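Bear in mind these aren't lab numbers, they're just calculated from the coordinates by the rules spelled out. No experiment lies behind these values; they were computed from the predicted model shown. Cβ atoms are built from the backbone, for glycine too; each structure is taken alone.
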Structure 1
């Protein structure tokens, strides 16, 4: 096996090469701790780090080096780690492998440094000291607990807030499958949103994030940017309140700022966004559901000229790797939130969100989404330039279109005016008495957009108003103009 094959087998960020075992154990023990606290990894002795040259370990010294590795790991790290140590012959030379597996007994740390200074994690192929938020999550994970299930210490239980949440859950259930289901505060307790302590009912962090949501970091920030970098804002919003409302608001923000065109199916016209709505929704749902809420940062949703980007605070949870996630694997970070979202049909089955994002893009005929681990965050990108509808935006910009000053940001498609006209005319034929609000809702655009296009059609003599503004109807006169 060649070094490049080793990297492919173990994944680049889960491999640490050493020419020889350093005399100072701390240097490489940090890496072992980091492997154990994240997704595991392999320390390889006998291959240079930068050039990947195989130098090997003197065969006569192999047993002693293996013992040094095993003893140092056993003596210096708490809780105890049991690596798999073995030797392989590579290019005729002996190379030592110490494979470290992720384990639930976290956090692991170097005992002599203490938990605060001795806990390390693996971030993008490097070993870093874990900050307080990461240590807190590792401790909860080691205790088989989640941050969202912890009792919230800043407020008393609010029965009225609980009743409102129950009603909202009932509404989501009914809108999904038509089932009229009664949800009570007792059910919230069974789902982990409320806990009994000292003879009192106390809210958990999850309960608070699904009701009044006093957490500054439990929010979604949305931005529309000019170009392909985070330089100039064209629009920005910050959504607070219950998490499920934030999801819907962020989803609508993205739909407002991507292109909408019209496709023809038989004799009917159909509104179609340039990107799959299901994939966009799942990107936001996954970010809100699975982020690390102990971190003092927010979910960020960004719309650029070339992509929609969703960034979620927190590394991959529970030792799972990106490769495993893309293969359908999952680890539930926020158990109470995920349980309630499953009841509300915001998520279907745990572990299917990534597959839905991918399948949505493939069904749409656009490029596969991009999944990235960036330091202590996780990011998903869907690219806009692979869909024909995206070219309309580019054409509009070439003609002097300035999206910052465009009153019709719902569309942003100067090159698709004819398609918009056809969609509106089709809707007027079906519902001639439709109000601006109803027409806007039917076409998934703003009332301002409808008013603007109505004026254009009236001025061109294509439609006219018959009767009063309140009780009259629209009449399509000439569609050939």
Structure 2
């Protein structure tokens, strides 16, 4: 039997926590153990009607309530309703283990609690002179509080910096579940990881998971792309001052939109699939088309022209709008020009100057018809394939000057096929974003300007896909 953990995203990956079991939550200071455990209690009360007790040695009641209120947990209100009790163990610790167990038992029984947290168990263990006393305490506690009262209990264990073992080394064998929280560095950014080291009675296929403490404890399950069955028409997002909207409200908030006349480098990790990087690119294209602005596309490697109308349909954009506002360039080799739609432009990529002239002429034609600047999406690996790194850099230099002159926008899609071109393109870019992946979680961050890591998730509530960015803090 399992109960819901109360932690956002975690119950999508596991069946829950063992009901009436002992759960060990361990980690270094500052890894989020208290917020995890508080969420277990808080959501257990609100969503599942299971009363809770938080027994703490680490802080007093007032400080706990204030800290929890800052992330939206109103434990004071739950206490008034009789659903929650905060128990300070500081004075009881001096009286010994039997007094400690008796008081916890009395409080749990008095309100009929089904969830209990002891924060931290490490401090209790340190009060015993002999490690064998810790083992006896745990067995007595397990039989009298956890098993007899059927009260699912979290023991918080502090792991000092530089130490790898948990507590005295035997707590994890007694526990029904062991969850370890870690703070790591990822390319000079903070990243938080949760590891399910043990979950008795269940198979865990994704034991390592990214999480954040933004507005509470939230786990990021591995990303899964779901194609909308029948997308609604995309509703344009207003442009920020002196910029174009990215089409992603959270990204506009993070970087202020894409500046007019700018070159944007989207640096794509090799672990990122096409549907995943399109999460960042497609909303910008859709927002330009919805605002009746032209779009010029040179697809990146691994993408065909047929993919573009397919994922634009996910935003309710049909072939007529594409024909009016977009041009997609493809090499003449291997295509039948007679079957191509009118928004697909075949060209011979053997000559850099002639090709660039063709791009600019068609861009000017579209801008002339709409009276608005254009968006260019350029797969830099594609141009490097035909014209080499030096030719690609020459073209990008030309484009930087032109895009500023016409106040348009260029997005360079940089896959690690030609890492040298990404390195040399970065100084040319106004904004450099990097898209990567860890434990199935898509992560986006700004190299220029510097930003924290953001988890990228798909929001389908509007009838089309709008990426949601959550800071990893």
Structure 3
């Protein structure tokens, strides 16, 4: 019979895979559409898309006052059906109301927003469609997240996939067929978000009623309001590089950097299933004695996979760009090795749950604000000297600082037995292999062989440092062998 900690670990792995399937498609849209957009949009127009998306991100962090984070904290920990219904219904109507107000106010001020964001008042139509898309995206993300807190990973993934496919299909229609340019990009986003919202609310309709509980609303906002400045600071940390590039360089440079960021964000796919599955399990099981050990084990495997993916992106960056983009975007290869680890570090606070468990949201806000200030200062200092590489370096340094701060404070409140020495050695080994594999060029095929060897060497290092267990690798290979053997031995159905 499996122990409780083994059951928790297996549940995490199962949910991670399910969430990851939907998450990869949802978050992978920006990568999947890169070949289409970079061939139909020049860097300047791609920069316009990027800057409006940045505006949409800060709207998503502020308009609904992060009430979804309050749901994340209280809904999984509450087992009373009536209380759960009150929480989810109240949060849904609050979120919807706030986005309706946002849409009305932005529609009235569209010329001003066009001048601020796109350097011209002539793009009012783009702004109005983008605002509708942003509002629908906020409601969709809430309804989709509620499926996650209700522990319905399969439904969550199906809804994510359908919404992702709707965006891809709409992009093909509006951008490729109708050649609507930037306006078509946001029409496609609006279509996908609308489809996703309708579907998420339909499958989760049992969680909602026409009901608004002021007491529950105050409770949720009491938890989430301190996270608003924290989230804004996180936004600054994540996007000040692109804002600074727009101000100090050009929209064309922003377009190139944006492509590099999207390619680097592939490493963030590793976080998708992990983050979606891990947070509810931590809040549900953090009082169990073996949970810290299981969290350490999950983190160990996560770091191993993250280092492998970061190394792969760094040494094959130019090849990836050659396949998916045009020569106008090849300059993004210089920022991908720096942005890939930065993307991961910026979201790895889920492995430092002590502050959230202890409800120290004020401390979270302080960390975020300090990191944002450091990142802002670095960007405006390094971009004039190093160009877009200065922006990537600033993002990496500040993300590293934030992760260290989260982990140090978290360990004081909820200690997890990590192997820090092994992690440091593995990180330096990855950096050394990356430099060695890209320092020389012997031609395409020899370069490919050398870089493949570098990845294999890193696997060997990770096994030696016990970040990857040789026993677990053998078990995994044995399971694959059994699955293949079963498939071969399956009885064949004769055709009629």
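With relative contact order in percent (Cα under 8 Å, 6 or more apart) coming out at 20, pick the structure among 1, 2, 3 it was computed from.
Numbers: 1: 11; 2: 16; 3: 20.
Of the structures listed, the value fits 3.
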_With mean count of other Cβ atoms within 10 Å over residues 171-178 derived as 19.6, matching label from 1, 2, 3_ = 2
*Out of 1, 2, 3, which structure matches 3.8 when distance in nm of label points 7 Å out along Cα→Cβ at positions 75 and 243 is calculated?*
2
